[in-house]
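Bear in mind that the values in this text are calculations on the coordinates, not laboratory data. Computed from a prediction, not measured in an experiment: that's the story for all the values here. Cβ atoms are built from the backbone, for glycine too; each structure is taken alone.
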Structure I
Amino acid sequence: MNLLSILARWLGLCALLLVAACGKEPPAPPAQGGPALWRIEGKALDGWLFGTIHVLPRNVAWRTATIDRALEQADRLVLETAEIQDQALTTAAFEKLGRSPNLPPLETRLPAGERDELQSLVQQSGTSLQMLSGYESWAAAMLLSAAAQQPLHVSGADGVEPALIALFRDAGKPIGGLETVARQFGAFDGLPETAQRHLLLQTVREADGMQALYGRILKAWLAGDMAALAREDHAGEQPDPAVEQAVLIDRNRDWVKVVGGLKGRPFIAVGAGHLTGRDNLITLLQKAGYRVTRVQ
């Protein structure tokens, strides 16, 4: 699983931390069959599992008749975190966990040969090395990743989650989450410094590839091509194993426990990347005794 694939799953959170990219949006691609959707059944549950993409260009058509039927029949929405609705809370959690006193200058956390690329990315972000040096290495990496996303002309406001939230809120249906924002950021915050610096280094090295990666991910997601999404996980430089374990696998395992407490007909929506790769959410749910069937 490469670094950009991991950060792409966090595009929605990154978009809350920097001003959303502006400019002329690219044309909306066709739905091409629609994003992947599964039925999840077992125990007291008879609902759906949907793989999302957290930020999108404006006017992307992703809803299909199959998705609309599931949304109508669902009795609640369950997101990775329901707190994504609260930008102030999300930003506060990031600031609390992401900042520490007496940190070394950001440029000293990278090899000397990478500092020109770091400076270029910092200039693109509209901030400064001095400001970023107040953040822990994982948080600086996330902010720099958000800067690399600016040319994509995408926004969290145009992502799947806000559309789902509005739909369920208008229908008077409850909205819940599998975890808190603090848990999401905590997955990064608990990484050893060596892993955080590896994350920072890969962010700088691979920032130029963000636009091409996002284009491939968007195309595969719209087509429901989970095999193509999985291939992106194995392309490029691989992250520190501690990052994959903490940010993806451990969280997937925690989510299975939360799903075990759900009843009725929930529409569970998580980043599509959590549904591929080692110890992905689908595999873990099946091991826990649920029947998970692809319906789109």
Structure II
Amino acid sequence: MNLPKNNIKILDNIFMIQRIVDPQEKKVIELESTLKAFGSHKCFDFWKSGASCPNCISMRALNENSSFSKLESLNDKLYMIIAAPLNINNKTYILELIKDVTNDTLFSNYKDKTIEELKYEINKLNMLVVTDELTSIYNLRYLNENLPVALNHLSLPDYSVSIIILDIDKFKLINDTYGHLCGDYIIKEFANLINSYINKIGGWACRYGGDEFICVIENISEKDTYDKIYSFKRILKNTSFIYQDNEIHITCSYGIANLSNENITLTEALNLVDSRLYESKKTRDTIS
């Protein structure tokens, strides 16, 4: 397939940047007679953040086969980004269009804000999309957009990823005994506990749904993963949750998968940890 180098330049008068990216690799793709990565250039380099965006609309566009947009700030400028799927040679890439909208009347409410205020507002908007409303930690959307990126790196030498799924034991009994407001309280407090613990060891946590949570830690051995989760298990055992003068103790069932040098999809990885969680739930308060 012949790909003219300037075949997306017709948008020059509207968008300051038009580029094709591979969102799983986080690479900018050169559009010539063949497709190739643009050196070591990462898609997030433009934003000078040093890391991929938490609210990655390009991964969302890839996952949902639809177009998405968002705002970002850089220095004293405000930018709109549009991400749309683009099929080339039977593979889906993402077309990113970036426009400076600093002086756009549509965003005039941002005009009088300081750069610190601007960054705060934009970050708050972007984080709302990938944050669980009840617990304020990452949500399922964040998992679906970030775990595939980690799994895609499993082909790299000396790279591994540990996935941990946690399910609160007998959670229905808590709701039945103390009410659903208490259940929500337990979910929020437990989320804070696991999120803080996992963040400190270099990973991230999200609410998978209901009373289930998933944690992801990169470049940690299987032994270290189990050691860290056994340590959390002890912390949880010694934690009291106080709700309306009721002292409540909870336990969890855990499933762990440590992956390296594997070709595995998101669905396969989640099925793997879920099968190990199933084994733990037979006895509860167990790590498998």
Using the calculated result 38 for relative contact order in percent (Cα under 8 Å, 6 or more apart), pick out the matching structure from I, II.
I
Computing Kirkwood radius over Cα pairs in Å for each of I, II, which one ends up highest?
II
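Looking just at FRET efficiency 1/(1 + (r/R0)^6) of positions 60 and 244 (r between Cβ atoms, R0 = 35 Å, to 0.05), which of the labels I, II belongs to the structure with the highest value? Please list the in-between numbers first.
Numbers: I: 0.80; II: 0.30.
Result for FRET efficiency 1/(1 + (r/R0)^6) of positions 60 and 244 (r between Cβ atoms, R0 = 35 Å, to 0.05) over I, II: largest is I.
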Test item: helix-only ellipticity at 222 nm (-39500 (n - 2.57) for each DSSP H run of 4 or more, over all residues; to 500) calculated as -11000, pick one of I, II
II
Source structure (of I, II) for FRET efficiency 1/(1 + (r/R0)^6) of positions 76 and 100 (r between Cβ atoms, R0 = 25 Å, to 0.05), computed value 0.10:
I
